[in-house]
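**Student:** Please go over the structures that come below.
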Structure I
Amino acid sequence: MRVLLTGANGQLGQALRGSTPQGIELIATSRQDLDLADPQACRTIVDLHRPDWVLNAGAYTAVDQAESEFDLASAVNAEAPRALAEAMNSMGGRLLQVSTDFVFNGQQGHPYQPDQPRDPLGAYGRSKSAGEQVVEEILGCGVESRATILRTGWVYGPVGRNFLLTMLRLHRLKAEAGEPLRVVADQVGCPTATFGLAAACWAVIQHEVMGVLHWSDAGVASWYDFAVAIGELAVSHGVLSQAAQVLPITTTDYPTPAKRPAYSLLACGNTREQLHLAPRHWRCALEEVIQRVGE
């Protein structure tokens, strides 16, 4: 089976490359190989390699910057999926589109189901929502389609740019300065390690599971909870000599250009059953990732 991967040098892309199952011929493309803002380049690379699947892990993910760069965010997050879907439709292939919890407004107090209506708050969420819609329009939706939309959120890993690596740096700096680290405590979701997300992506392809799916690690946390756990586990595993004191703040205490969902927990039970993957608590996954930082 031949799989064309976009975003191969991103944090998820690297996890996917490092866990490619036997029997899969991986064509890994990075920003240097494929400009996702160029629809014709997307069509051309599919025509060149003629994959069985496209795994679209590449994305514009600068949430705040998207407010002032919506055209670029839309080109990468909506027009690239359109071009990839059109190219795969012409050859009868399948597309796995990695998406986000930001397609929801975060105003409900229980986990979002895959079939709930999209209602994004900001530019980034709107661009990803548009990408989902065009994929469904071209390749269909549901179990009879040739597309899978896999939503996730709060993704982190031992490489790239993410909350974990930012917090490790800030813990070190704040502890050395004897200052507290202030982190938002009224936004709730679930941290998702790249290793588990990569396993879910490969399971989608191996089991040919179509439709809209949700994936995250198990449990629930605020960004404050996540930051506290990062400090504790980093110290226990010798990644940090000392953690900073973490103080909870509200979203209004830390204004950002983009609005973020206050509650973005995803209902993943049905996905885990279809992919035959057991749930893993986010803190257990975090401990494994921290042990791999710097390897």
Structure II
Amino acid sequence: MHRVVALVRPVQSVFELGCAVEVFGTERPGVPQHYTFESCTETPGPVPTTGGYTMSVPRGLSALDTADTVIIPGWLPVEEPLTDGARRALVRAHARGARLVTICSGVFALARTGLLDGRSATTHWARAEQLRREFPGVRVEPDRLYVDHGDVATSAGAGAGFDLCLHLVRNDHGAAYAALLARHMVLPPLREAGQAPYAPPPPPGDALDGLLRWADERLGTRLSVDDLAGYLGVSPRTLARRFSDRLGTSPGAWLLARRVAAARTLLEETDLPVEAIATRVGLTSAVNLRRRFRAGTGTTPGAYRRAFRVP
């Protein structure tokens, strides 16, 4: 049996822990049980949870010494440091071959061990910039649902914990077993795309002398970078410098991002065909919209509409 141990802490998120429990620790009729599951904490005893109740965790950090997989199911607040004891226990488990896995904010704890330095990782889209800022040695990939290096693995927002755990099951015991498990949980065994469709569209940015609002109102026209520069009465080179200084991007990249964002809104709120949406947002054709949309969100307009269409 593969032994899975979750390292919990006060105040423990019940959803992130529940992802691990459902995949690795729940017995189901007709589904072979390949894993054992338990939780541990640094100070054994009562551990408060985000659900408003307290759970009893009798095992301490010594439980990590025999784990095959260690899961950190969230770490709140993310600024909370690792104690020396927890850090040593995690590093020791990794050194003897245990797989270290984080769900959502749990990556902040793992990053403090140094085991992610020089490697890629992901977390919830809202925390990606903070992770990049606090751990410059980690290559943050905010669009990924999960990143698996074999010995360490990280997942995006809480729901992506299921995606990562099912991925690990596929690697351990094959796609058929993972699909059977997912069917019992009424979950897709493999989700399309990544985390990008779930993050809100980027905001228009600052005023830039009214240019951005003016451009937003004209996305359906053949608006070009030269048109943007002409509105301000500056050269395209000067415009590029202003965009870089104020928004950290180029005029062309900003304009494309706004067109994709407008397409997302129309896919969510209307029944317009993709061809009509492409025309409305200035991407000229359904083929161009599909190509630009996939590049910007990691999924197709059709898949996005199925997931996010407002009834």
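Laboratory data are not the source of any read-out in this text; all were calculated from the coordinates shown. Note that the structure is predicted; figures quoted are calculated from it, not measured. Cβ atoms are built from the backbone, for glycine too; each structure is taken alone.
**Student:** Where does the value 0.65 come from, among I, II, when FRET efficiency 1/(1 + (r/R0)^6) of positions 20 and 140 (r between Cβ atoms, R0 = 25 Å, to 0.05) is the thing being computed?
**Tutor:** Derived from II, not from the others.
**Student:** Matching task: -0.40, -0.89, -1.05, -1.07 is the computed value of log10 I(q)/I(0) by the Debye sum over Cα atoms at q = 0.16, 0.25, 0.29, 0.30 Å⁻¹, for residues 68-107 alone. Pick the structure from I, II.
**Tutor:** Computing log10 I(q)/I(0) by the Debye sum over Cα atoms at q = 0.16, 0.25, 0.29, 0.30 Å⁻¹, for residues 68-107 alone on every structure in I, II gives -0.40, -0.89, -1.05, -1.07 only for II.
**Student:** Can you tell which of I, II yields -0.66, -1.09, -1.24 when log10 I(q)/I(0) by the Debye sum over Cα atoms at q = 0.17, 0.23, 0.28 Å⁻¹, for residues 44-99 alone is derived from it?
**Tutor:** Comparing all candidates, it corresponds to II.
**Student:** Here is a follow-up. Once relative contact order in percent (Cα under 8 Å, 6 or more apart) is calculated for every structure in I, II, which label goes with the largest value?
**Tutor:** Structure I gives the largest value of relative contact order in percent (Cα under 8 Å, 6 or more apart) among I, II.
**Student:** Ranked on FRET efficiency 1/(1 + (r/R0)^6) of positions 196 and 236 (r between Cβ atoms, R0 = 30 Å, to 0.05), which label among I, II comes first with the largest value?
**Tutor:** Going through I, II one by one, FRET efficiency 1/(1 + (r/R0)^6) of positions 196 and 236 (r between Cβ atoms, R0 = 30 Å, to 0.05) is largest in I.
**Student:** Any idea which of I, II comes out highest on distance in nm of label points 7 Å out along Cα→Cβ at positions 252 and 284?
**Tutor:** The structure with the largest value is I.
**Student:** For which of the structures I, II does the calculation of Kirkwood radius over Cα pairs in Å return 21.7?
**Tutor:** It must be structure II, since only it matches.
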